[in-house]
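Every number in this text was worked out from the coordinates using simple rules, so none of it is lab data. This is a predicted model, so every value here is computed, not measured. Cβ atoms are built from the backbone, for glycine too; each structure is taken alone.
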Structure 1
Amino acid sequence: MALTNGDLKNIKDLIGVTVDEVIEKKRVVTKDMLDNLPTKNEFYEYMDKVIGEIKTVRESQEILTEKVYKDHES
């Protein structure tokens, strides 16, 4: 028994609906995941704080290293 044009159209429509449903599910999951991420401005503000702390630690480390070196020379 051969498939008719109507059968092929029904199969095509079914595949289209199925693909659309899968895409919509992926879109919802992706949107939910993205909603938990910070905005660009929030990210940059946080990174500014982190970089500031790193800079402070490095500067204090340089001061301590210099002090230890001078104490060692004496």
Structure 2
Amino acid sequence: MATIIVRNLDDEVAERLKLQARLRGTSLEQEARRLLTEGTKLSRKEIAAEAAAMRARQRPSTVSSVDLIREDRDR
């Protein structure tokens, strides 16, 4: 597992984070991990957009899969 240090965190942000942790009955560190985990998850919309971009970058194949299999078998 990685360890990170967050420098120059605004005091108000730190206090809100402490309050959230208290309200959830967790530690400050555990609450920070939860928020970072949730905040870095991609939404379905973002995943779909990335998949569409990947498909757009690929060129359609002009070679038949049947021809490729036949060529491989002939070797």
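Suppose you compute distance in nm of label points 7 Å out along Cα→Cβ at positions 5 and 45 for every structure in 1, 2: which one lands on 3.8? Computed on structure 2. Thinking of 1, 2, which structure, once Cα Rg over 2.2 N^0.38 Å is computed, gives back 2.73? Here the read-out was taken from 1.
Computing helix-only ellipticity at 222 nm (-39500 (n - 2.57) for each DSSP H run of 4 or more, over all residues; to 500) across structures 1, 2 gives -21000 for structure 2.
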